[in-house]
Structure 1
C-alpha cells in the first residue's frame with residue numbers, strides 16, 4: 001500500500017469569520033474547527049500520517065486542538081498559502097511519502113468516502129481535485145446590473161483535499177516559487193507544471209468556513225448530523241460485533257534465492273514453490289480475514305489457474321481482503337501469525353514482518369503478532385521440506 005500523508009493548511013489568520021483568533025481554532029460543537037478534519041484523517045486506514053502547517057503565533061491554540069491525536073510535528077507556515085504548502089511539503093521529504101493529500105483546515109465536514117475516491121484516482125492519474133459541479137445559473141455583472149449569462153457547462157467548484165504524487169507536486173511548488181508565480185490552489189500549481197488534474201466528485205457538505213454565515217451553516221450541519229445519528233445510526237456510530245477467522249497454508253521449499261514471509265524477502269538458498277510469490281504467511285492471514293467476514297477463501301478470489309496471478313506479490317491478496325472488510329464498514333482489530341518451519345530463521349526478521357503487515361492493513365504495529373515455532377524435527381516441516389503457517393484474524397463489523 002502506498003504511503004499517503006495528509007497535509008493540513010492551517011496557517012492563515014482567518015479573521016473574517018469574526019472573533020480574535022483564526023477560524024480554524026474557533027469552536028464548533030464544543031471542539032476546534034480544525035479537529036474535525038484531523039479526526040477524519042486519523043481514523044482513515046489509508047492515511048499514514050498527518051502534518052499541519054500553522055502560524056507559530058497561534059501555537060497554543062494548535063496544541064489544544066490536536067491534544068490526544070497522533071500527528072506529525074507542526075510546521076511553521078509562510079506569508080502566503082502557497083508558501084505554507086511548499087514548506088509543509090519540504091518537511092515531509094525525509095518521510096518519502098508516495099502520495100500527499102492537501103486539505104484546508106477550515107473544511108470540517110470531509111468524509112472518508114471522499115478520501116477514498118481521491119486516493120483511488122491517484123492510482124491512474126498524477127493529480128486529483130475534489131470538486132462539485134456548478135448547478136446555479138451564472139451571471140457576469142455589468143456594474144450593479146446583470147450582464148451576460150455565463151455557460152455553466154463544464155464548470156466545477158474546487159474543494160479539498162487535492163491529491164498528488166508527492167515528488168511531482170513538491171517539484172511543482174519549487175518551480176513556481178522559483179519563477180515568482182502565485183497560484184490560487186495546488187491544482188493550479190500542478191497544471192502550471194504540466195500535470196493533468198483529474199476531477200473527483202466532492203460533497204456539498206465539504207464547504208469552507210470563511211464568513212459568519214458559513215460558521216452558522218456549519219453549526220446547522222453539525223446539529224442535523226447529530227439528530228440523524230440519533231434517529232438512524234450510521235455504521236460509524238453503531239455498536240460492533242467481533243468475528244474471528246482462521247487461516248492455514250503450506251508451501252514446499254525448493255532451491256532459490258530467498259523466501260517471502262509476511263511481505264519480507266529473507267535471503268537464503270531456498271524459495272517457496274507456488275503460483276504467486278508463495279508467501280505462505282500472507283496467504284494464511286488473507287484466508288483468516290476472508291473467513292472472519294464469510295467471504296470464501298483466497299482461491300475463490302485469486303484462482304491458481306488464472307495466469308494473471310503467476311508470480312504476483314501476495315500483499316495484493318491481503319490488501320484485497322482488507323478492502324472487503326472496509327466495504328462492510330468494518331475494521332481489523334488484531335491478527336496473529338504463527339510460522340512453522342526449521343528454516344529459515346524468522347526471529348531476526350520479526351520486527352520487519354510486523355511492520356510490513358501493519359503497513360499493508362493500515363493498522364498499528366501492536367495489532368499484529370508474528371511468532372515462529374518448529375515441530376521438533378517431526379513431519380515435513382521438521383525435515384525442512386516446506387513451511388506451514390496458521391493465522392487468526394479478529395474483525396469488527398457493525399452489529400446487525
Structure 2
C-alpha cells in the first residue's frame with residue numbers, strides 16, 4: 001500500500017505540474033481511438049441487425065414449413081393452417097403456392113418466383129405489403145392483379161442494385177405476361193411495386209390465391225410453404241415442437257436455419273471490424289508509448305534524484321502506469337459521452353444507406369465494456385515498457401544524463 005500511495009502521489013504531481021498541451025493531446029487521441037473502437041462495430045452490428053430484421057420480416061418469418069423431399073407441396077393446407085393458428089405461441093400464419101417462374105414485358109423477360117397468396121394473412125406475417133414503392137397492395141377480389149418487387153419491375157431505377165437483372169421498365173398499371181406452372185401464359189396488371197430494400201426478397205411477384213384457383217385448379221388446398229410468425233415472447237424451438245405432430249411429410253426450419261444466405265456477409269463485416277479494432281489499439285499503444293518515452297527522457301535526471309533519495313523503482317514505474325490510466329479513463333469517459341449523446345443521435349436522424357436499407361449505430365454494453373478494458377490494458381502495457389527501461393539505468397547515469 002505504501003508503494004501505491006507513493007506511485008499515486010508521483011502520478012498526481014506529474015499530471016498537475018506537467019505540460020497541459022501534452023496531457024490534453026493525449027486525452028484527445030485516446031478519446032478518438034475509443035470512439036473509433038466503438039463506431040465500426042456499432043455500425044456493423046446495426047447492419048447485421050438490419051439484415052436479420054429484414055430476413056425475418058420479408059423472407060423467412062420465424063418458422064417456415066415446407067414439404068419434405070418426397071413431396072412437391074403440402075396437402076390439406078387449409079386444415080393445417082387452422083391448426084397452426086390455434087397453437088400457443090403462434091401469432092399468425094400464411095400459406096403460399098408457387099405458380100410460375102417466368103415474367104415477360106415488351107420483349108424483355110426473366111425468371112422470377114411468382115407466388116399465390118392470401119393478401120390478408122400475408123400482410124399480417126410479412127411487412128412487404130407496407131413497403132410500397134408505387135401503386136397499392138393486392139386486393140382480395142381484384143382480378144388479373146400482380147404485385148411485384150422492385151427487383152422484378154425495375155421501374156426505371158437504374159441505380160438500384162440488381163436493376164440489370166430486372167425487367168427494367170415495368171411501372172404500375174402496365175400489363176405483364178406470366179407463364180404459369182401449367183405452361184400457359186396469362187396477362188396481369190401491375191397494381192403495385194414494393195421495395196423491401198432487401199435484394200433477397202425484392203425479386204418476387206405475387207397474385208391472389210383466388211386467381212390461382214381459377215387458372216390452376218390443381219393448386220386448391222395446396223401450399224408450397226407455410227410461414228409462421230410467433231408471438232414476441234415465444235420460444236421458437238418450443239413452438240416448432242408443438243407444431244411437429246400436426247402433420248407428417250413436412251419439415252420445419254427457423255429463420256436462423258435459413259439465414260445462411262447472409263452469414264458470409266455478416267462474417268465479412270466482423271472480420272473488417274476485428275482488423276480495424278486491432279489497428280486502433282496499436283495506435284493507442286504507440287501514442288501512449290511515445291508520450292511516456294519522451295516524458296521519461298525529459299525527466300531522466302528527476303527520476304535519478306528520486307531514486308537517489310530512496311524512492312524505489314517500482315513506485316516510479318507504477319506512477320507512469322497510473323498516469324496512462326488517468327489519460328485513458330478521461331479519454332474513454334469523454335468519448336463515451338460524445339458517442340452516446342452526440343454521434344448516435346445524429347446517425348439515427350441521418351442513417352447510413354447500405355444495400356439492405358438504412359443502418360444506424362447499435363452498441364451493446366458488452367462491446368463498450370470490452371473496448372474500455374482493452375484500451376486500459378493497452379495503455380498500461382505501453383506505459384510500462386519505457387518506464388521499466390528508464391529505471392534500469394544506474395542512478396549516476398540518470399542524474400548526469402549519460
Structure 3
C-alpha cells in the first residue's frame with residue numbers, strides 16, 4: 001500500500017547534511033535521472049534498484065517536475081525488481097549437469113569443486129533468463145521544509161535499500177531514522193529539553209544504533225503509560241504540537257485490539273500477542289508481571305468525526321498499518337486537478353495524524369520528566385499489581 005492509500009506503513013527519516021547551493025529542482029531532477037530504475041526484464045541480471053515516479057512505476061525519466069515536485073514536497077518511489085529462483089528447480093538442474101559430467105568422465109567418482117561451481121553459475125544464468133523479475137514499489141515523500149522523509153515501509157531490507165540509494169543519489173545528504181529518542185527531542189518542548197537529555201541513556205552525538213538500543217525504555221514506558229491512561233482516564237487530550245490541526249483542539253487517544261509483548265528467554269526473544277477488544281488488559285498485565293515489556297500496540301486517535309489508527313512499533317516508532325480518514329475524490333474534476341487535490345488532502349490527513357501522535361508523546365514526556373512522575377509511576381505499578389493477582 002502506497003502513500004496515497006488510506007492505509008500505509010511508515011518509517012520516518014530526518015534528512016541530515018548540507019543541501020546544495022544551486023537551484024534545488026534542477027539538482028534533484030538530475031540526481032533522480034542518474035539513479036532512475038533500469039529494467040532487467042530482457043536480461044539475466046538478478047536485481048535492479050532505482051527511482052520511479054510516484055504515480056507511475058513505469059515512468060522513470062523525471063523530465064517533468066510537475067510529476068514529482070509539489071510545493072515543498074518531492075515525491076518518488078523506490079522500485080526493486082528481483083528474480084527469485086525456486087531452490088528445488090536449481091537443485092534439479094544442477095543434478096542433471098552433474099550426472100551428465102560423470103557420464104562423460106567415467107574416471108571421476110564425483111564432480112570436482114571448481115567444475116561444480118561452474119555448473120552452479122551456468123544453471124543460475126540459464127534459469128534467470130526464463131524467470132520474470134518480481135517488482136516491489138515503495139513510495140517516498142521528501143518534505144524539503146522539514147528536512148524529513150516519509151517512507152512507505154517498515155521492512156528492514158527496504159530501509160537499508162532506501163538509505164543506501166538516497167545517499168548515493170543525493171551526495172552530501174543521508175537519511176537517519178527518527179527513532180524514539182530523536183522523536184522525543186523533536187516534540188518535548190524547550191522547557192523540558194535539558195531534563196530529557198539528563199534522562200536519556202545516550203547523548204545526541206552517540207551512534208544511532210546505540211541511541212536506539214539504550215533508549216528502548218522510551219517505547220516500553222510510553223505504551224505502558226498509554227495503556228494505564230486508557231483504563232484510568234477519559235482519554236481526552238488537546239493538540240499541542242504544530243501541524244494542520246489548530247492548537248488546543250480536543251482529541252481522544254487510547255490503546256485497543258492488539259498488543260505485542262517481548263522478553264528474553266532460554267531460546268532468545270519470546271513474544272506474546274494479545275488480540276481482540278480489551279476491557280482491563282488483564283492478559284497484558286499478566287505478561288508484564290512475567291517480565292515481558294510492551295513492544296507494539298494499536299493506537300486509536302479520534303478528533304471530532306475523524307479517526308486514525310496505527311500499530312506503533314516501539315523500537316523505532318514506526319507506524320504499522322497507519323489508517324487515516326478516507327480522502328474523497330471529486331469525480332467531476334479534471335484528472336490532473338483530481339490527482340493534485342487527492343495528494344494534498346492525503347498529506348493533510350497523514351500529517352494531522354502524526355501531529356496527534358506527537359502531542360500524545362509530548363504529553364507523556366511532560367509527565368515522565370515532571371516532578372510528579374514518581375507518584376504516577378506508583379499508581380501504574382499498583383494498578384498492574386491488582387491485575388496480576
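Just so it is clear, none of the values below were taken in a lab; they were calculated from the coordinates. On a predicted model such as this, the values are computed, not experimentally measured, just so you know. Cβ atoms are built from the backbone, for glycine too; each structure is taken alone.
Some observations on this one:
- Identity of the structure behind -13000 (criterion: helix-only ellipticity at 222 nm (-39500 (n - 2.57) for each DSSP H run of 4 or more, over all residues; to 500), calculated), options 1, 2, 3: 3
- Winner on distance in nm of label points 7 Å out along Cα→Cβ at positions 146 and 186 once structures 1, 2, 3 are ranked, highest first: 1
- Structures 1, 2, 3, by relative contact order in percent (Cα under 8 Å, 6 or more apart): label with the highest value: 2
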